[in-house]
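Before anything else, here is the set of structures, which you'll find just below.
Values quoted throughout were computed directly from the atomic coordinates according to the rules given, and no laboratory measurement underlies them. Quick caveat, the model's predicted, so the values are computed rather than measured. Cβ atoms are built from the backbone, for glycine too; each structure is taken alone.
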Structure I
Amino acid sequence: MDAVRTAIMNNRFNAIVEEASAAVYRTAHTTFVKLVQDYQCALATADGDMFAYPMMSGVNVFIGAPLRPTLDAIGRENLKPGDIIITNDPFGTDGLVTHLMDITLLYPIFREDKLIAVGWSFVHASDIGGAVPGSISPALTEVFQEGIRIRPVKLYERGVLNEDIKSIYEDNSRIPAELWGDIQAMISGLKSMDRRINELCDRYGRAAVEEGMLDVIEYAETKTRAVIEAIPDGTYDFSDYLEGIEQGQLAYFTVRLTIRGGEIDVDFTGTDPQLSAAYNLTTGATTHPYLIQCLVAFILTMDPLTPRNSGILRPIHGHAPRGTVLNGVFPCSGGSRAASATRAYDVILGCLNQALPQGLAAAGAGMMGVIVVAAPDPRSGRDRVSVINTIGGGSGARRDRDGVDGTEVRYSQRSVPVEMTEVETVIVMRTIRVVPDSRRAGKFVGGAAIEMELENTGNRAIVTVRNMNRFVFAPWGFKGGEHGRVGQTVVNPGRPGEQSIGKISILELGQGDVVRITSPAGGGFGDPLERSISAVERDIENEMLSRARATEAYAIIFDDNGFINEAATEAEREERKGVTLPDFAFCAERQRHDMAWDVEDRRKLATFALTCEQRIRSQLVLNVHGRMVDEGRRIEPDRLQRIIDEEVSRLSGGRVLPS
């Protein structure tokens with residue numbers, strides 16, 4: 001590898017994908033692409049290894065996404081100049097597509113009749129049909145309910161559009177014109193990459209460009225290994241819960257992180273079977289970037305000059321057993337799979353907190369709710385499906401600074417301007433605000449919760465919100481910091497008939513109805529008694545912290561005029577010291593579940609369930625788990641096995657079920 005040439009090629013490749021990403025962004029039709037920016041494009045080698053990925057716009061979670069299985073299924077020998085492959089099938093692509101709404105294009109790039117690269121792009125389609133407007137409800141139980149699904153097929157062959165394939169997508173969408181507009185935006189970006197790669201070949205020659213692709217991947221791998229080598233070797237375990245949409249529905253997430261030299265093994269064995277709800281994520285047979293996003297973010301934070309390509313994934317060996325919620329198999333639903341990817345992020349973060357002497361961060365809000373409304377367009381009267389906004393929540397406090405208010409840092413989506421929402425839809429945004437006293441205490445505080453109030457001014461509107469979570473299990477704090485706050489949804493707050501409804505699946509609003517969504521808030525980091533008095537004073541001045549809360553959480557003493565008495569405060573803090581603070585601060589609900597379940601026993605339950613017939617796996621785990629939690633104590637292994645056997649027999653009607 002020539003260092004200078006590799007740097008030049010990396011910069012050239014980056015410029016190509018940034019230009020293409022900007023082209024998609026500027027020419028897209030739907031709000032979710034042109035404003036929220038849930039889209040991306042990238043360049044891969046002919047073998048399917050990504051060598052350039054944008055960072056200035058679009059989503060950042062798919063660096064190194066697995067193109068190879070799709071290219072193998074199509075057959076590279078069947079690709080010709082002018083071809084464009086389209087698909088939105090998670091199962092047919094073995095995880096290149098992670099849910100049906102991500103319409104994906106592959107664009108073969110040729111030089112002198114040789115396939116030298118593949119352009120990749122996706123957009124999150126705002127509607128591809130299915131049971132609900134926007135295609136996604138967390139309550140959907142099968143992929144068939146989520147809209148049209150098409151395995152990889154040629155949308156264009158030698159430059160000629162396949163009108164039948166176009167019609168299939170358009171005929172199944174509630175917004176066909178906008179959908180096709182987004183697909184054309186992707187094509188514009190892909191053609192831009194084709195043109196620029198061939199211009200690069202004109203300048204440097206095909207062989208040099210192809211060699212440059214491999215060099216930048218190798219360079220990213222080298223830099224990644226250097227970051228990993230700085231983490232102490234060892235094996236680290238952590239577990240957490242994902243909340244389902246039904247009362248009592250949950251999934252147990254667990255990971256074992258093994259660090260050896262410059263490599264990391266990430267093993268999710270023991271994670272629960274796929275749910276009968278739309279939280280399942282299909283990740284395939286290889287290390288999937290969505291599963292290990294926490295590690296990718298850590299590597300790019302420690303060395304921001306690491307090229308963003310598949311080389312980052314080479315020293316990381318991820319494994320999620322097929323049939324689990326992190327590697328769902330047909331016919332699982334997956335519209336809200338981002339919630340599961342977020343919990344995978346959290347459990348890896350829990351391991352890194354143990355591996356690094358100073359730790360990293362507390363858990364954040366753990367969700368990015370996407371609010372979608374279906375109602376007549378106030379300008380045209382035609383039915384329209386629109387993204388209203390996204391709602392995240394406060395991020396977790398970090399080892400050297402506070403969390404971010406109202407923003408979960410692992411997500412890259414932008415907000416939708418209120419003015420656009422109110423022009424294009426029947427929704428009026430009554431409130432968007434951070435919530436006072438919601439920052440969780442620590443030496444560094446967790447980010448505040450955010451609250452939104454939406455009013456329907458039309459005759460009727462159907463609202464769906466995907467990816468809501470942390471409404472039962474609060475984000476955990478670290479190194480003595482408080483655990484976070486759970487979320488809440490209230491319909492018609494302050495009115496007769498006010499109702500708290502928890503997470504939203506499908507909500508019908510009549511004219512004048514209001515829904516208030518309050519996000520979770522991130523956990524704190526470090527002993528609250530070590531928070532600087534000046535930081536507490538600033539929070540009070542900003543009206544984000546009440547004096548009563550300051551006294552309760554930070555031992556702040558005020559004089560008769562309402563000012564902080566520093567001497568009295570220091571004395572009060574000394575008086576309160578001496579209490580041993582846990583490394584991880586879990587909420588009461590999490591402690592209730594931990595009281596019943598040892599980590600290894602819980603992993604064994606999930607692993608055993610995968611040997612049973614697919615249709616009973618999730619319910620088996622929920623039934624056994626719930627029985628143990630209701631008892632409120634750990635039980636001996638023999639009795640646990642008897643309870644498992646009883647539930648298997650009951651769910652199977654007494655039959656012996658094949659695996």
Structure II
Amino acid sequence: MASAAVNSAIEKLANVQLNELSTSSSPNLQKNLSILSPEQIDLGKMLLEMGQGHLFEHWPDPGVEDDEKKALLTQVASLNSSYPGGLASYIKTAKELLADSKAGRNPFDGFTPSVPSGEVLTCGDDKFIEYEEVGVKQVQNAAFVLVAGGLGERLGYRGIKIALPMETTTGTCFLQHYIESILSLSEASCKQAQGESQRDVPLVIMTSDDTHERTLQLLESNAYFGMKPTQVKLLKQEKVACLADNDARLALDSNNKYKIQTKPHGHGDVNALLYSSGLLKEWKDAGLRWVLFFQDTNGLLFKAIPAALGVSETKQYHVNSLAVPRKAKEAIGGITKLTHTDGREMVINVEYNQLDPLLRATGHPDGDDNCETGYSPYPGNINQLILELGPYIDELTKTGGAIKEFVNPKYKDSTKTEFKSSTRLECMMQDYPKTLPPSARVGFTVTENWLAYAPVKNNADDAAKVPKGNPFHSATSGEMAIYGANSMILQKAGVKVDDPITQVFNGQEVEVWSRIVWKPTWAVTFSDVKSKVSGNNSVSQKSTLIINGRNIFIEDLSLNGALIVDSIDDAEVKVGGSVQNNGWAIETIDKDSTELPEEVRIRGFRIKKTEQLKQSYDEPGKFFLKS
């Protein structure tokens with residue numbers, strides 16, 4: 001009887017709540033009030049207020065599928081709590097953005113584009129080296145944030161993307177390389193701090209339902225690749241509700257009428273996750289000054305990060321976008337200053353398909369055109385951001401971490417009344433500056449493409465269809481870019497490295513340089529490389545050189561084959577003389593061969609290890625490797 005009385009009281013309270021609505025309520029929801037908790041009833045009321053009565057149209061009487069009804073409202077509670085401002089805010093924003101989309105409104109109406117201020121760097125020159133030195137000093141005051149919510153399925157790889165081998169000479173995966181780079185930068189920073197105690201530089205990894213457990217397993221099974229477990233925090237990104245129509249009605253799963261469809265919200269969620277986690281305050285209290293954001297499969301980015309951080313410190317940028325030169329109309333967003341007729345200004349990424357028409361509409365008849373440098377004056381955004389922590393916290397305190405969103409529905413026809421499939425709101429990390437005040441110091445740092453940008457995001461078939469002259473951004477080109485960058489860095493340091501040859505793998509014509517790879521412990525800046533090579537050194541195009549050790553010095557080496565040198569920290573090794581052997585060859589393979597691992601097939605080649613000289617030094621002392 002007591003239970004019946006409680007249910008009756010809940011039902012009366014719920015009826016009062018629902019009858020207060022100015023919109024029509026749901027009879028089916030009314031009938032089921034007795035099975036719902038007060039919190040679930042509040043959620044039901046909110047949904048009705050927001051025009052979501054269709055979620056309850058199919059509900060049978062109490063006693064039938066009650067668990068499924070509660071499961072729906074449990075999901076609603078999760079969607080409500082994980083979105084800044086709650087689900088009502090999400091639906092309200094969706095209605096506004098969908099109305100703008102249907103009307104074809106220009107998001108940049110009233111804005112005039114111009115070229116923002118920033119720093120353009122050339123690897124290896126004096127200015128680059130100076131910025132590197134300043135940046136290394138600042139690493140001890142920085143936290144790193146890796147956005148890694150994606151699987152590799154789009155690449156033809158069923159694992160998580162950060163577990164993909166970055167290159168196949170050593171098999172080092174992306175996450176291992178990132179962590180080892182951060183550790184080496186941290187150690188170098190500590191040395192420059194002249195006796196200050198070394199701080200454990202934090203690393204945050206944003207995961208998703210798809211990647212969270214596998215990321216944790218990758219870390220645990222590899223002892224966190226040398227980091228302390230306490231240094232690494234995983235923050236899981238939640239999905240957002242899908243939208244069925246222009247009225248922003250939430251879309252139900254086609255296979256389950258008690259489940260709302262959900263999709264990823266975009267990497268802009270990292271801001272809300274950092275804010276709600278409390279980590280930003282912890283970092284500020286610990287004396288940190290910078291937050292560096294980077295993406296999951298760009299094997300080159302740490303070659304440019306020290307100099308870019310040095311630019312942030314020198315110019316006191318609140319926001320610094322690491323960028324690369326881009327050709328006019330190239331399919332990559334451009335960093336642009338926008339000035340509104342009402343005086344508002346912001347420096348943000350403008351997508352390439354929006355930049356050209358925006359320029360044409362504001363007095364630039366040629367649109368996005370190359371300047372005297374041969375490139376567009378609007379540098380290419382690569383989604384590597386450096387934010388000053390104090391102003392970042394101030395901004396997120398105002399916004400709760402929410403980033404300006406957009407919606408991109410695919411309509412069935414020109415009437416724009418029906419969607420081909422459900423859509424959702426999305427947000428991008430690079431849109432963070434949209435809400436900043438005019439006083440914010442927002443700039444960019446441009447470095448060469450070959451030094452900083454070789455993402456792996458296209459599968460072999462899609463990459464082979466890329467127009468001639470455009471980057472492939474595949475596992476094939478990503479690996480070759482690593483060898484190319486290392487070869488060119490050695491060239492700038494005075495080593496004679498043969499020019500590359502051109503080969504085709506998986507339908508992609510790429511430059512094949514000497515296969516040169518070193519661990520971050522050997523060199524994490526250009527200055528490190530320059531300090532460890534001397535004399536007359538040469539490396540042939542067919543050669544492979546792998547360096548793994550802190551104190552390995554290359555002096556008067558002539559390499560025509562494969563050479564692998566490993567050493568412990570307490571061993572000092574000088575490597576010189578003439579090394580000649582049959583080496584390691586690059587062998588073309590069939591990407592459709594089921595006998596080979598996925599990580600090999602998606603590249604279109606494998607390393608055939610015929611002959612090599614491998615020397616390991618596992619005892620303290622001074623050694624000479626000279627053939």
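In terms of mean projected area of the Cα convex hull in nm², for residues 280-375 alone, which of structures I, II is highest? If you can, show how the numbers build up before the last one.
Values: I: 8.3; II: 9.1.
Structure II comes out on top.
For structures I, II, which has the highest computed value of FRET efficiency 1/(1 + (r/R0)^6) of positions 456 and 616 (r between Cβ atoms, R0 = 35 Å, to 0.05)?
On the way: I: 0.30; II: 0.70.
Looking at the calculated values, the largest one is II.
The value 32.1 for mean projected area of the Cα convex hull in nm² was derived from one model only; which of I, II is it? List each step's numbers first, then the result.
On the way: I: 32.1; II: 33.5.
The correct label is I.
Looking just at FRET efficiency 1/(1 + (r/R0)^6) of positions 32 and 336 (r between Cβ atoms, R0 = 25 Å, to 0.05), which of the labels I, II belongs to the structure with the highest value? Before the final figure, lay out each step's value.
Values: I: 0.95; II: 0.00.
Going through I, II one by one, FRET efficiency 1/(1 + (r/R0)^6) of positions 32 and 336 (r between Cβ atoms, R0 = 25 Å, to 0.05) is largest in I.
Which of the displayed structures (I, II) returns the greatest value of FRET efficiency 1/(1 + (r/R0)^6) of positions 248 and 328 (r between Cβ atoms, R0 = 35 Å, to 0.05) on calculation? Numbers along the way, then the final one.
Values: I: 0.95; II: 0.40.
The maximum falls on structure I.
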